[in-house]
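The structures considered in this document are given below.
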Structure 1
Amino acid sequence: MRSQLPADIPLIGCGGIVTGKDALDYAKAGATMVQVYTGFGYDGVGACRRIKDQLSDELEKEGKTWEQVVNEAVTKLSWKGPPPKPEPTVQTLIHEAHELKALLDKLGDTL
């Protein structure tokens, strides 16, 4: 989904997060946050702490912070959009005005 959205739109990863590695995988896929719901329901109140501790271990192995992982993924994977169009020249505007006039004249002839 990250490839379909610009970088300024955050994603919340959810579903199947039961380990710290799961959470990290979502970050690497471009999620800025994760939601722990089902894992919390199955494992109880200790799930969040366990996942956080596992995530801390995974991040330490990689030598990165959560923010670094997310920023790298978002920068790499986000939709970039089309390049900005150059400012039109006066000649371009005149040409487009003539094309528009021709289309309007044609439309007027059909009415």
Structure 2
Amino acid sequence: MIVNNISAPRLKEMLLKEEGIKLIDVREKWENNIARINGSDLVPVNTFTEYYKNLDINDKIVVFCHLGSRSNSVCQFLVQNGFRNIYNLEGGINAWSLEVDNSIPLY
């Protein structure tokens, strides 16, 4: 199943121009305590199968993790469950820190 990837700079543009984008962080709480993107919801992967039931299938959703692997798996899960407007942040929060906001710590 193919998932839409989005670069950190493109996500920044999208967040500035569009409203209603749901930004979901699927990392663990300890990771979120080190580095976070403002406005994101923390939903660790192991809790996602319950959380997703509260999402609107029509929402534009961007999922991220540390480097992009866990979030890609979550995106594939969402697409398999009928969601169509799903994006994986390529390179995760690491790319966001390097390409958009260097005030966010690398770890």
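Quick note: the coordinates plus some simple rules give every number you see, no bench work behind them. Treat the numbers as computed from the prediction; the structure is a model and nothing was measured. Cβ atoms are built from the backbone, for glycine too; each structure is taken alone.
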Margin query: Suppose relative contact order in percent (Cα under 8 Å, 6 or more apart) works out to 36; of 1, 2, which structure was it derived from?
Written below: 2
Check: The value -18500 for helix-only ellipticity at 222 nm (-39500 (n - 2.57) for each DSSP H run of 4 or more, over all residues; to 500) was derived from one model only; which of 1, 2 is it?
Finding: 1
Check: mean count of other Cβ atoms within 10 Å over residues 59-66 computed as 12.4: which structure among 1, 2?
Finding: 1
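Quick one: Cα extents along the principal axes in Å came out at 36, 30, 23 when computed from one of 1, 2, so which one is it?
Comparing all candidates, it corresponds to 2.
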Margin query: When Cα Rg over 2.2 N^0.38 Å, for residues 27-66 alone is computed for each of 1, 2, which one produces 1.21?
Written below: 2
Note to self: So if we calculate percent of Cα pairs over 14 Å apart, for residues 35-90 alone for every structure here (1, 2), which label has the highest result?
What the structure shows: 1
